[in-house]
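The next part holds the structures, each set out as structure tokens.
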Structure P
Amino acid sequence: MSLQIVRDGAQKFCRAVDPSEFLNILDHLPTDRAGLRLKNIVGLSERLTKSSQIWNIAQKFLGRGALPVRAIYFDKSENNNWSLDWHQDRTIAVTERRDVDGFQNWTIKNNIQHVEPPFELLADMITLRIHLDKVDSANAPLRIALGSHKIGRIPEASYPSVVERCGERVCLADAGDVWVYHTPILHASSLASKPGRRRVLQVDYAARVLPNGLCWAGI
């Protein structure tokens with residue numbers, strides 16, 4: 001059964017992009033990190049903003065105000081193989097730190113300021129994963145807890161019971177496929193059992209203006 005984003009929290013768009021368009025501008029990046037937060041990469045913005053193939057997918061769910069607000073590049077391989085336990089993405093990237101009610105747990109990642117916003121802001125965001133290589137069951141596909149985006153902020157101790165109750169789905173992909181997720185969906189990634197190259201560009205989109213002078217870091 002095909003997944004639907006409203007019901008399940010995820011939806012796939014097959015053969016949505018030409019992977020070579022992204023590989024041409026990303027393949028110079030370091031390959032030894034679990035996730036590289038991107039900023040000011042030449043050629044990337046026009047492939048993610050208005051009228052691009054990726055933006056056209058994002059605006060189906062967020063409207064024409066959809067903006068790419070953070071991009072992370074994952075390059076998993078035999079020499080760079082990692083796992084992530086079940087978790088929710090709870091931070092956003094902003095230009096600078098400001099004391100605003102409800103925004104907490106400030107951190108700096110790859111020289112970019114991050115903060116945990118009120119959960120309702122995350123609930124209005126979507127995350128697109130642009131697959132630049134084939135991802136089969138042995139090559140560490142993303143695992144999601146179906147419908148968990150509708151639960152709200154989930155305590156870490158409740159992750160196992162939520163996964164059991166919701167059921168788990170692995171998100172397989174061919175190169176050029178794009179998976180769209182509700183940003184707060186509970187998800188995980190295992191070590192690749194037969195690791196090949198698994199390059200994924202992950203882009204968060206939002207359509208809300210941040211309060212009290214906070215600004216999205218963007219891409």
Structure Q
Amino acid sequence: SLGGGTGGGAGPALIDELRAEFPNSIIGSVSSIPFRHEGRVRWENASLALSRMLEKSDFVLVSLNDMLLDKFGNLPVRECFNRYDYLVAEYVKGVIDGMIPENSVKHVDFSDFKIATQKTGVSAFGVGRHHLLNSAVDDALETTFLDFDPSTVQSMLVIFRTREMVSMKDAVGSLRKLNKYGVGRLLWGMRVVSNSSRNLVIITACGTKSRTVEEMLERGGASV
């Protein structure tokens with residue numbers, strides 16, 4: 001969380017250490033932005049910290065707490081934050097699992113991930129589940145926590161983990177739905193899981209524009 005605590009203070013220093021030890025690695029960050037009503041000082045601290053994280057990371061998955069409020073605001077506070085933590089964990093696991101060749105009908109590997117994410121800056125993630133693949137894509141787009149414009153996305157990595165009976169028509173139709181935004185580069189992979197009751201879609205949208213982030217970076221003295 002970027003509000004003036006450990007995340008914003010130690011995060012950039014940790015990235016510097018990782019860069020020194022692993023100079024050829026791809027470094028991504030997950031950054032949560034405080035609620036707007038948490039006060040001007042906290043918001044300005046977050047703006048400065050986000051600017052530094054973007055400077056040092058290849059890509060930063062930005063999540064706005066205000067959008068967490070919009071999506072899960074009716075849940076108890078603990079459950080609301082737990083739901084977000086679960087989605088982050090499911091996203092990371094989904095990306096890693098998506099690179100496993102076993103049962104892949106279209107494989108993605110680290111080189112695809114590198115192409116999609118390297119030096120892209122502001123990014124968003126989404127996780128969707130549904131027994132219909134097309135609806136799982138909708139769910140993934142709706143669970144993003146950034147007010148980004150899909151038409152500005154430079155590259156998108158999409159990982160499908162599908163049921164056995166998903167047709168080629170369904171798969172291509174899902175890609176068509178994403179491609180309608182005019183994404184610069186669309187990379188995708190698909191694994192078939194025979195005992196799965198629902199399809200899983202993991203989206204990484206990289207190098208995008210966000211009204212809130214642009215406002216924050218103006219405060220932090222940087223530009224997207």
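A compact table of results
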{"item": "helix-only ellipticity at 222 nm (-39500 (n - 2.57) for each DSSP H run of 4 or more, over all residues; to 500) derived as -14500 - corresponding label from P, Q", "result": "Q"}
{"item": "Parent structure of the calculated result 1.8, given that distance in nm of label points 7 Å out along Cα→Cβ at positions 55 and 119 is the read-out and P, Q the choices", "result": "Q"}
{"item": "Which of P, Q leads on relative contact order in percent (Cα under 8 Å, 6 or more apart), largest value", "result": "P"}
{"item": "At a computed 12.4 (mean projected area of the Cα convex hull in nm²), which of P, Q", "result": "Q"}
{"item": "Given 3.9 for mean projected area of the Cα convex hull in nm², for residues 127-166 alone, calculated: source structure among P, Q", "result": "P"}
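Bear in mind these aren't lab numbers, they're just calculated from the coordinates by the rules spelled out. No experiment lies behind these values; they were computed from the predicted model shown. Cβ atoms are built from the backbone, for glycine too; each structure is taken alone.
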